[in-house]
Structure 1
Amino acid sequence: MELERLSKVMARRGLCSRREADAFIARGWVYVDGQKVDQLGVKILPDQEITLDPAAHAATDELVTFLLHKPVGYVSGQPEKGYEPAVVLLRPENRWAQDRSPRRFRPDQLRGLAPAGRLDIDSHGLLVLTQDGRVARQVIGQDSEVDKEYVVRVSGEIDEAKLARLRHGLWLDNRPLLPAGIEQSGPGELRFVLKEGRKRQIRRMCDLVGLKVTGLRRIRIGRITLGNLPSGQWRYLGADEVF
């Protein structure tokens, strides 16, 4: 077996993100086969035992994940000219009144937030913004099995031939798309269930079969649903919730 960077092994096992792993190592909070490791860049065998100091677990428990109903007109990540980032909506007054989490909002919870699965400017629905690398890896990591569900309004004639092509057989960016779950849910309305998230994927898929997207809403990521969360409001991911 080849040696691998300790931080990479920690991230793959879901202990933390690689960035968090480096921070934990630098603080002396990581043990390999019972021996403290406090130097960055150390390599280990992939099957060696890794344990964390209780302080690392406490630091990880402090990391927060926000579930936001992103409205149309906001970008998921970095601000773009003329558009605000969705993170500006994470204010105390926008917290959903029915949020059951006991967490209290603090400004430091906004540090290091990153979207785990983007929504484009013209789309709305469930957006995950997290400080926790484990959550990001679970939702959008290369080995993620978490699917995402969308309600999509389209113009153009829907028929079985187009649905069959949407489900399997399309290519984007010179690569085949993974099979998708797609059903017609009403006049001019489709439901997409995807296990990948290429840039403007649904809109481009529909273009390829002669349909034009007129509205797109993400309603589910894995086991987490948008539910009744109002547009522009947010809640915390609960301690008992997993994707």
Structure 2
Amino acid sequence: MAGRLQGKRAFVTAAAAGIGRACATTFAREGAHVFASDIDESALADLRKAGVAETFKLDVLNTEAVNEAAKRIGKIDILLNAAGFVHHGTVLECSDKDWDFSFDLNVKSMHRTIKAFLPAMLANGGGSIVNIASAAGVLKAAPNRYVYAATKAAVAALTRAVAVDFIAKGIRCNCICPGTIETPSMLGRAAAQGADGMKNFVARQPLGRLGTADEIASLALYLASDESSFTTGGAHVADGGWTL
């Protein structure tokens, strides 16, 4: 089925790489007018060739900048929040600065974008919000993911709160809980572990391979589209069986 988002307007954060990038290009391919943002403006340049309508630099840690983006863009039907950071370590390796930065980027950035874009979505009769969470923290503990897991559990709770508050006003809000997905960020973490880094990441996936950003984008497409019109407040798992 083609054109599943035909006529819709979508705003995507962290669209320069990984899951955000895959979602931006998938939404565009399915007919959406996509606004793709990221702090790395240069890495957004080639998204126009993939059909993305507009790209621009945005720091989701900056409330004023997010509000200005929402004011400029106006009406959207889909908000995809993909910005995030994976801190490595236990509570003993998590400084106050690590804690604050992780919650600011992984959670408060979603608060910023939802608060900024939601009024226009409501005025337009509704829309779909899709937040990228994680299987870690929401469904299962993972070693050395102390503050990361805490932030992703918060994303799932934030998602449910938005869903229940606006369920009668045409707003749906869901989150996706990926397992280990092959992205530039993940490959960097694997390399930091040395020769066995990639092997270790793959070993914890029961399917025997990593997930792809395109696979997560396919789930995001479903949640963004009208096909999921009876679905809200859910934490949707795509983890290769890791949490079984």
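Details
- Which of 1, 2 yields 37, 23, 14 [semi-axes √(5λ) of the Cα gyration tensor in Å, calculated]: 1
- Source structure (of 1, 2) for helix-only ellipticity at 222 nm (-39500 (n - 2.57) for each DSSP H run of 4 or more, over all residues; to 500), computed value -12000: 2
- Distance in nm of label points 7 Å out along Cα→Cβ at positions 102 and 166 - structure with the largest value, from 1, 2: 1
- Computing distance in nm of label points 7 Å out along Cα→Cβ at positions 46 and 198 across structures 1, 2 gives 1.9 for structure 2.
- Entry that produces 4.0 once distance in nm of label points 7 Å out along Cα→Cβ at positions 22 and 182 is calculated, selected from 1, 2: 1
- Of the structures 1, 2, the one that 3.0 was derived from, the read-out being distance in nm of label points 7 Å out along Cα→Cβ at positions 86 and 118: 2
- Which entry (1, 2) yields the derived value 2.3 for distance in nm of label points 7 Å out along Cα→Cβ at positions 94 and 222: 1
- Which entry (1, 2) yields the derived value -0.43, -1.28 for log10 I(q)/I(0) by the Debye sum over Cα atoms at q = 0.11, 0.23 Å⁻¹, for residues 38-157 alone: 2
- Which of 1, 2 yields 0.00 [FRET efficiency 1/(1 + (r/R0)^6) of positions 54 and 174 (r between Cβ atoms, R0 = 25 Å, to 0.05), calculated]: 1
A short reminder: the numbers here are calculations on the coordinates, not readings from a lab. Given the structure is predicted, the values throughout are model-derived calculations rather than measurements. Cβ atoms are built from the backbone, for glycine too; each structure is taken alone.
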